[in-house]
Every structure is written in structure tokens, then in C-alpha cells.
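The next part holds the structures, each set out as C-alpha cells.
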Structure I
Amino acid sequence: MPLKPGEDAPPFTLPDQDGKPWSLSEHRGTPVVLYFYPKDDTPGCTTQACDIRDHWSDFGAVGGVVVGISPDDSASHASFAQKYELPHTLLADPDREAISAYGAWGERSRNGKTFQGVLRSSVVVDEEGKVLAVFDAIKPAEQSQRALAALKDR
């Protein structure tokens, strides 16, 4: 069932690109943008991550924390973050616990074939841990502008 604005954001703890645990609950009091992406260092996912990087100061200006989540492991995330000088946290979710809880796992299609995978999407969580906005089927280069608009409108 998809998340809706006003609902409690599902809690989770996942390892970051350095293998350290990162918990949503530890960021109460600060808005958090969670973006879900299929795979490190692929064209669309790189565009999405670099869009965040290129608007990093804008997120700082509105006080938002940005976190990317994919099924890749911490080592893959570390390499991806270093290669593209990503300033934000990347979380490893190989068991797809958070990905599924946030409705970012489902049917995808490519080259006429359908399969289960990560649905490129994002969720903005407010300071109180409530879902502020949900963006399904987001285009990689739209990530920042949509999340920033939600943060500015809160």
C-alpha cells in the first residue's frame, strides 16, 4: 500500500556507505528526503545522485537531509560516492526492507520485459517523522526540484 502524506514514516536502520548504522529516528527535528534508486553507477541513477550533489547548497538552505537508498552494498555505495563526489549519505538495503516499506519495490519494465525491481521514487519526511510528500516514478533530473519545492512549502 503506498504511503500518503500525514502518515508516520516507517522506521528503519540501514548501513551507510561506510558501514555505519543510519536510523531515520535519529533525525527527528530535521526534514529528510529519502530517494530510492535501482543501482549505483548506472546512467539514470548517476543523474539522480548528481542532481542532488549539484543542488546540495539548496538543501542546506532549507535544512534538509538527503539520503539515497538502493539494494547495493556499502562498498558499492562508497565507490559510487567517491567517484561522483556525492556529499550525501547512501544506504545499503540488500534485503529491501526500507525499499518495500516505502513502496519503492514493484513491477518495472525495460526493453519489453517486466520484472520486480526498485521504483525510482522519493519520500520527504517532516521534522516530526510524518510523510510530507511522495513522488512516484520520478525522473532522475527532477529529484532536487520536486523535493526542494516540498521542503520550501512546508
Structure II
Amino acid sequence: MLSILHRVAASAAVLCIATFFSATIFVELFGTTESIATLKSLIVWPGLFILVPSIALTGASGFALAKSRSGKLVQQKKKRMPFIAINGILVLIPCAVLLDHWASVSVFDTDFYMVQGVELLAGATNLILMGMNMIDGLRMRGRFRRPA
């Protein structure tokens, strides 16, 4: 049961970040200032209220599952998790809230786009790290093998 919770929470977290990332790029390229403001608002509510518990459940369930396991893959996953959490708490959440505020008052200046660049870079970093953790998890279950 715990492994199912872990997989569902991890999948939800990756899906959230991927959706935020791709929607941000799409709306910046093709949207209006109103659509940018709407997206930034949706990322904060309900987006963060789905993402944050998903990441917390992924971490907690992963830590519980790792108690009975050892090995290189488990250690690699454990090393990545603090970076994912710190990146989310110290970069992604503050950026999302700040961008939502600026967009709600139609402030689309250089600072907005610099913070958005930081947010996109941090989101891409978390996607890569979470993807690496998912691949290692699949390897641990024997469902994904290393290339020869």
C-alpha cells in the first residue's frame, strides 16, 4: 500500500511541475497578459495546494520505504530529495507567489521575467531530479534496466 501511495504522489508531483512549466512557456509565447495572470493565479491556487502535499507524501513514503532497503539506487534517491525539497521551498514557492502577485497587478517588467526565468530553471531542475528518482525507482523494482 505504501509503495502505491509513493508512486501516485510522485506521479502527481511530476505532473504538476510539468504542467506548470509547459503552461508557463505556452502562455508566455501565445497568451495575453490576462491569460498570464490567470495562469499565475492557478499555479498558486489550487496548484501549490496539490503540489506541496504530493511532494511531502512522496518524500515521507519514500523515506519509509527506504528504511528496509539499501544500495546505491536508494542512496542516490536519498541524496536528491533534499535538493528537490529545498528548491521547491526556497525557490519555486516564493517565485510562484511573487509572480502571481505581480501578474495580478499587471506588473510585467524586467524583474517579473527574471524571476520567471529563475522559476523555470528551478522547475526544470526539479523535473530532472524527480525523473532521475523515478527511473531509479523503476530500476529498483526491476522494471527499467541500465543501458549496456
Structure III
Amino acid sequence: MQNILSNLPQLVQKKKKRLGRGLGSGRGSKSGRGTTRHQKARESIPLHFEGGQSRMVKKFPLLRGKGRNKSKKVKPFVVHVHKLNIFKQGDEITMDKLISAGLIDSPVQKTGVKILAGGKLEKKLVVKLPTSKAAKLAIEKAGGKNEL
């Protein structure tokens, strides 16, 4: 005859350990927290806690601040004047025109564009973008205007 009890399906899951229920339970006193007592035996310890020793962040004040964590200024994308020679005489140069011509990508719109002197401009253009002083002179020398 077969043993019926051993063939029964297991319905009950293993019970969860109940910690911190007195010394007689076997899981009392330090309740399996590893360290014996004091702050590290508690539940919530701050990340910077080092057992009472002065914390790491306070040891390195220069790394903590003093201008190191300033936001970085985003520099505009640079286009040199000689690259504007691909446009027709008398064209208005805007951000959209530069994108359609393939000189810049569309994500550059967030950072902005600045036209710098570099090379020679041979066409009369109306530039509606920020330029450097030397680039402005080069545009005006070619007979164009800078409207910004």
C-alpha cells in the first residue's frame, strides 16, 4: 500500500522569519542584523554615515563646491564666412537657410549659430544671425548687411 501523505501536493509555503520577538524566539536581540548594536544595526542609516567618523564629503570641501559644479555654458555652432559663398547674391541668411543648405544640422538650433571670419566672402548677402566683429566687416566689405 502506498503512503498517501507523501503524495499530497504541497499547499503551505514556508513561513517568514519573525525577527525581533524576544530572546526566547531564537531571532531576538540583534535580529540577524549582522552588526551587534549601535547605528549600523538600525534600519535607516544615511549613505554618508561612517560610524561616527567625519564623513567623506566634509573632508574634501574643494570637491564639494567652490565653483566646480557650475552649469557649463553651451557654445554656439561656428560657421565660417567663406562657407556662405554657396548662397545666391542678395540671399537672406537665417538658421533655416543654413539647415536646408546642409551647413548645419537641425539639433544645432538649440545651441545657436555664430558666424566667424574665416576665408573670403564673394557675394552680397543679408545675414540675420549673430556674427563676430571681423565677420561683420567681411560681410559689409562684400556689400552685404548684418541685421542683428
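helix-only ellipticity at 222 nm (-39500 (n - 2.57) for each DSSP H run of 4 or more, over all residues; to 500) computed as -27000: which structure among I, II, III? Of the structures listed, the value fits II. Structures I, II, III were shown, and semi-axes √(5λ) of the Cα gyration tensor in Å at 21, 18, 16 was computed from I.
Values quoted throughout were computed directly from the atomic coordinates according to the rules given, and no laboratory measurement underlies them. Owing to the predicted nature of the structure, the values given are computational and were not obtained by experimental measurement.
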